[in-house]
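Computed from the coordinates by the stated procedures, all read-outs in this text should not be read as laboratory data. Just so you know, these numbers come straight off a predicted model, no measurement behind them.
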Structure 1
Amino acid sequence: MPKRILQGVVVSDKGTKTVVVRVERTFLHPLLRKTVRRTKRYHAHDENQASKVGDIIQIQECAPKSKLKRWEVVAA
């Protein structure tokens, strides 16, 4: 099964080798037929600590690296 790749904006880089990424998705409301935006925050592993707040990056699923980290930075 292929690993999922998501794109989002870095909202925090305070952790050591960890960034928090906000990923936004849009979908059509089933009853109102209106486009709705939802966001979710993911903790991602950033080995080189290259990502800064405001950067648009891609993250990919990986094996668990810590209690919260299940994603890693692929491209900045």
Structure 2
Amino acid sequence: MVTKTINIRESAYNALKAQKREGESYSDVILRVTEGEKKSVCDFLQTIDPDVRGEIASSVKAAKKDLDRVKPRKVPL
């Protein structure tokens, strides 16, 4: 097995450590998290800090409002 040494921030290490299950190596965690089940956008957003989620939601709402003003949606009858 080939091994590589990587440098990560302590906050990234702590996040990885929090995901680690008993008997699982860090390599196992990385593979499980990155190649496992496909996650929806909603699943991803749940992993983000609530304050940041609020900022993202506000930005999306503002962008949608701008787009709707420029090119209104066609609502099917």
Structure 3
Amino acid sequence: MFIKVKVVPNSRKKAIIKKTEDSFELKIKEKPIMGRANIAATEVLADYFKVLKSKIKLVRGHHKKNKVFEIKE
């Protein structure tokens, strides 16, 4: 399954907002430095979908706010 995620780094709290069936907005506390925001986004998505972090892969948007993740079940 592929999902589109808009990541908002440097937020006050972590939150995940479902926009459509395959589109989410993700607020995380980490800053986008040295891949920390991508790691935090992966952790939040793993908790939300109740899968291991190793089942989630960042496919597109490594250095952008709009990203595409692949979730294997």
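Which structure, out of 1, 2, 3, was Rg/Rh (Cα atoms, Kirkwood Rh) derived from, given a value of 1.05? Structure 1 accounts for this read-out. Structures 1, 2, 3 were shown, and helix-only ellipticity at 222 nm (-39500 (n - 2.57) for each DSSP H run of 4 or more, over all residues; to 500) at -6000 was computed from 3.
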